[in-house]
Structure 1
Amino acid sequence: AIRGGEAGGIVPMVRGEVEVPEGQPASWHIKIVDKASVKGNIYIGIETLDESGQHATSLGKDWYDEQAVGRAFYYSSDGDICSGNQIVMSGGQTWGTKDMMQIQTEKGTVSFCKNGVTIGKIADIKGSVRLAVQLHRPGDKVLLRREMYGAAAERDIEKRKVGEKEMEAERERLE
């Protein structure tokens, strides 16, 4: 992940409306409308909330920071999956304009998906969570297409898993 926020400045950020209690499944679909610069990144992920329901990270504070470790879990448009400034998975698939991203939580694990395919996961997420997006360059635009939790999210997660199994079976058939 590349440090954003234009030399440590405030990072534009949006948060989802739904606070998902610990242990509940959730699913968010985010369309990348425009990734304005090849030099900057967009971070899409979740933030944990403390016991009082307050965000564990400050609005506008860059997630790529040691204070966000264990509090902000995200997929960077450069392909890295991170917890704060710790890169959990490096060199994954990059993404940009027109891609559909999914963030799904289930049983303490967050899955990061690009166009319906799981790219990576982070386990051991504790506490309630909320979707959040950090836009690091002027002109970056995203659109939250779907935000769900509970039974609706369970169905959405299962649909993705079935689709991935079908794609895997097709790949094996073609080999």
Structure 2
Amino acid sequence: MEDTPSTTTPNKDSTLTFREVTEENWRAVANLSLKEDQVGNLAPNVWSLCEAHYSEDAWVRAIYADETLVGMLMMAIWDPDEAYYIWRLMIDGRYQGLGYGRRAVEFAIAHIRQHNPRAKQLGVMSTPPEGKMSANPAKIVKPEDSPYKFYQKLGFRQTAPPDEDGEIMMSIDL
């Protein structure tokens, strides 16, 4: 897949594929963007790609709807016999509301079950349902912009109180 935009328009029925991030597509992945009011929720993709490059525990895939790049999934395998983590899940603001985030989480669960049936949990960090305050205006998350309810609908439950960054751990049993 080249680092150029697709001419197809994805829709809720598009086939999702999860492809390696390569020399040919990493720039396009880095240039995906959230909706403006979601920016405090997630590190930019370019940051995630740098972290993944230097972390042997990272597993990153570009998410395509048919042939259109729509997002990125980054998982961490810190304890293969116990838990996996969604380190980052990002759907470009232009393609949200089409079920791609839900389908990406379902893919992550199926992928883990297939490749490591011993894994017991999938975790993710989220801002709490009440949002997050910060001295840095770019990191403020309003309650309506928190991904908490998204993960809760998928069966995740809060498993730890807010950390020093104001984020909570949510988990689902595999």
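Quick note: the coordinates plus some simple rules give every number you see, no bench work behind them. Note that the structure is predicted; figures quoted are calculated from it, not measured. Cβ atoms are built from the backbone, for glycine too; each structure is taken alone.
Assign the value -0.61, -0.68, -0.78, -0.84, calculated as log10 I(q)/I(0) by the Debye sum over Cα atoms at q = 0.16, 0.18, 0.22, 0.24 Å⁻¹, for residues 102-149 alone, to the correct structure from 1, 2.
Structure of origin is 2.
Matching task: 4.4 is the computed value of distance in nm of label points 7 Å out along Cα→Cβ at positions 94 and 118. Pick the structure from 1, 2.
Structure of origin is 2.
For distance in nm of label points 7 Å out along Cα→Cβ at positions 78 and 134, which structure out of 1, 2 has the highest calculated value?
Structure 2 comes out on top.
Once relative contact order in percent (Cα under 8 Å, 6 or more apart) is calculated for every structure in 1, 2, which label goes with the largest value?
Once relative contact order in percent (Cα under 8 Å, 6 or more apart) is tallied for 1, 2, the winner is 1.
Using percent of Cα pairs over 26 Å apart, single out the structure from 1, 2 with the greatest value.
When percent of Cα pairs over 26 Å apart is calculated for 1, 2, structure 2 comes out on top.
Going by distance in nm of label points 7 Å out along Cα→Cβ at positions 142 and 166, which of structures 1, 2 comes out largest? Before the final figure, lay out the partial values.
Details: 1: 2.7; 2: 1.4.
Going through 1, 2 one by one, distance in nm of label points 7 Å out along Cα→Cβ at positions 142 and 166 is largest in 1.
Given a value of 0.40 for FRET efficiency 1/(1 + (r/R0)^6) of positions 14 and 158 (r between Cβ atoms, R0 = 30 Å, to 0.05), point me to the structure among 1, 2 it was derived from. Don't jump to the answer; show the numbers that get you there.
On the way: 1: 0.60; 2: 0.40.
Computed on structure 2.
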